[in-house]
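Right after this note come the structures.
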Structure I
Amino acid sequence: MFKLITLEDTIRIPPEKFGEPIEEVGHDQLGIRYEGMVDEELGYVIAVTDIQVNPVGKIIPGDGATYHKALFSLLTFLPKIQEIVEGEVVEIADFGAFIRMGPIDALLHVSQLMDDYISYDEKQGVLMGRETRRKLSTGDQVRVRVTAVSLGRGGSSGKVGVTARQPFLGKIEWINREVEKLRTAETEKPKKPAKSLIKQQKA
């Protein structure tokens, strides 16, 4: 899920940046430090926002820069196990599909796509169920549940696994059809005859 997290840190403003808007300089410094970072608690740091830099700084002997306290927010994305998310299919392979979730691509393995035998059509770039004839291709919108999360370390982007083999998960088009079937079945249910409110008197 996406979150806005408020933090406080100290930024260094070098002498060549003196005279420039302090918030802009602070944004550059904090962006270099935080954006693109992956942290076990924060998740994937996407952007630095809402920066407030204290105009009063400190000078350290031997360093011509000034140091300022800064209050700011981080826009982060941290997928949670059992969380339901929607995303776009960005790549199809014989072993599954990659789903774009925020800044990352999650793997939807063929075994987690649907309760059917699935074949891969490389020419068309689709995964298709043999019995249901359902097709999944690049650009499709899907709803999935997160089943595994492994955040990257040492420059790795990490791995996220998802499933669509649960009720009301999968391609949005499939879900809409299932919901419509349920609605139709509900309206077509035979109505039970109303019970008589008059009790038969004993003879």
Structure II
Amino acid sequence: MDLIAFFVYSFVSIFVIVSPLDGVVTFVSMTSGMTDKQRQILGRKAVLLACAISLFFALTGDTMLRQFGINVDSLRVAGGILLFKVAFDMMMAQISRESITQDEINQSLGRDDVWIFPIALPILAGPGLITTVIVLMDSADIFIGKMIVLAAIVLTFSICLMLFHFAHKVYKWLGYTGMLVFTRLMGLFLAALAVDFVTRGLYNIFQAM
């Protein structure tokens, strides 16, 4: 049951920070001039790249932190503050400056590599997600726990791949109002996750003193 609970916690944490439906809105607006086939190819490449980035940092993040002499609890606190900023922007239905600005989105329109920037990185796999997967991997004390985090990443991006494949249909089905409601709900969950990161990080830091 503990492993099931950890999987649910990991999946919800990753899914909320990725917020696939929020990414669908940007994806639809940036691919409006493409055919369905072009859009599906671009969406598939973007999601696979974002998934690869997430898996890479999940597997190497702890080693990278040790190389720079950074404690994971410090990252947990800093990441929690960052996630709370993102959550606040989501609840206000604003584009989070943690990932990308509206000017950067506008300047990316019409480019052939929009699937790399800004869709894959940083809209899907931004600093908040990278922080989250590193912290989750550190929380997994046993091998199967780390496999659970990796499985949660793959499941999140599998759902994301399906949503991007049917992006226009999803957008028409939910509508702009539905997207706003979903974004605000995800923002609320993300704010709770951010508080959890900060409190756990501060507790561990004080315990080590």
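A value of -27500 was derived for helix-only ellipticity at 222 nm (-39500 (n - 2.57) for each DSSP H run of 4 or more, over all residues; to 500); which structure in I, II was it taken from?
Of the structures listed, the value fits II.
For P(r) over Cα pairs in 10 Å bins from 0, in percent, the calculated result is 8, 24, 20, 16, 13, 10, 6, 3, 1, 1, 0, 0, so let me know which of I, II that is.
On the way: I: 8, 24, 20, 16, 13, 10, 6, 3, 1, 1, 0, 0; II: 9, 35, 37, 16, 4, 0.
Checking each candidate, the match is I.
Out of I, II, which structure matches 2.8 when distance in nm of label points 7 Å out along Cα→Cβ at positions 89 and 161 is calculated?
Going label by label, the one that fits is II.
Out of I, II, which structure matches 45 when relative contact order in percent (Cα under 8 Å, 6 or more apart) is calculated?
Working: I: 17; II: 45.
The structure behind it is II.
FYI, it's all coordinate maths here, none of it is from the lab. All values reported here derive from a predicted model rather than from experimental measurement. Cβ atoms are built from the backbone, for glycine too; each structure is taken alone.
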